[in-house]
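Any read-out appearing in this document is the output of simple, stated calculations on the displayed coordinates, not a laboratory observation. It should be emphasised that the depicted structure is a prediction, and the values quoted were computed from it without experimental measurement. Cβ atoms are built from the backbone, for glycine too; each structure is taken alone.
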Structure 1
Amino acid sequence: MSIVGISGSLSSPSRTTALVELIVGRTAVTGAFAKKEIINVGDIAPSLGLALNPKQLPAEINSAYEKLSSADLVVIGTPVYKGSYTGLLKHFLDLLDPKVLNGKVAILAATGGSDHHSLVLEHQLRPLLSFFGVYTVPTSVYVKDSDFVKDELGIGYRLDNNEVSKRIDTIVEQALWLTSRNALQAIAA
């Protein structure tokens, strides 16, 4: 099986990307996933911003969609800007054929400056993925910017909150259960 993380952040380094990488890493280390990939919306932003027709997409966007198509589990993370997920993350999903995500399992994650933004996961991101027919893990994770510290090299970020870390462990367990159920249903079909 494969796991693909999507970071909706446009910044580098990014707390959101660090969170997505952490969740992907913890999930992949269980041994259930032979392949892991990360899609950074910020890396494809110039091409993505100019893309208007889903039938005429640049190669780097098509490549990202191919990764998603082959994924069994998707981790979607976004920073919260002005009370919502990023516009380019939405544009990335707007151009995606809705059938690509149908039946997949997803973990939802977000970062932001204060707890005021935490409901973005439940009131915006979860309904959006429901449109695509995605099975979302029941527990999501919202992490405040203050829960991160600079990494050992001083150029990136790492999580520094044990309660959030425990929540991520719960999310990984739920994701593994859902993906195993999904795989069994696919075999039975």
Structure 2
Amino acid sequence: MDERDASILAPLAGFYAAAGRALPAAEAVSDGDVPPELRDLLRGPEPLTPRLEHRHGEPLALRILDRLRVGDRYARRVVLVRGGGVPVALGAIVVDLARLDARERAAVLAEAVPFGHILRGASSEPDALLRVARDATIASAFEIEPSADEWLYGRRRTIRGADGGVIATVVDILAPDSPPRARARGASRAARGCAGR
């Protein structure tokens, strides 16, 4: 199944729309369609950031790619990176700032800490496990070459308060595992390609 349904990738789809780009092919998949080494990482109810930090054995830093705020609605597209700036995951989130306390709201707007460390008590089962095509936009975020034949895996999650109201909606896509040296070569080629346009 090849879907380009904005709802399955919301809020990431909003950043594609703002940039006038077509969505990548994406689909919701079952547990069995996700590679075993990624399955437990993606299907748990907890935030992904602490799980990724445990997996990589180091803290992750936040790199902001895009942001948008309209009133109390705040959205951003980010990359989580480990040591040496190696991308680990691409995330897009939309947050209802009115549902956060003053400390949480200030931390979100400071854009220095991943959301998974700000709202530590929030847990919710993923709405969907995802398989997403590695298009040029995602590849650029990961500093690698695009590949129409390669799927990347992630999840969509809705975080709700005790009253059931939506605090945030998140889409996370995991970077493919590849050596940092290969990533650097890919980023260099991409930069040369952009310079020639």
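Key figures
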| read-out | value |
| --- | --- |
| For volume of the Cα convex hull per residue in Å³ computed as 118, the structure of 1, 2 it came from | 1 |
| Value 1.5, calculated as distance in nm of label points 7 Å out along Cα→Cβ at positions 133 and 149, assigned to which of 1, 2 | 2 |
| Given 1.2 for distance in nm of label points 7 Å out along Cα→Cβ at positions 5 and 157, calculated: source structure among 1, 2 | 1 |
| Given -12000 for helix-only ellipticity at 222 nm (-39500 (n - 2.57) for each DSSP H run of 4 or more, over all residues; to 500), calculated: source structure among 1, 2 | 1 |
| Structure with the greatest value (metric distance in nm of label points 7 Å out along Cα→Cβ at positions 29 and 141, set 1, 2) | 2 |
| Highest-scoring label, criterion being FRET efficiency 1/(1 + (r/R0)^6) of positions 21 and 125 (r between Cβ atoms, R0 = 30 Å, to 0.05), among 1, 2 | 1 |
| Comparison of 1, 2 - label where mean count of other Cβ atoms within 10 Å over residues 69-76 is highest | 1 |
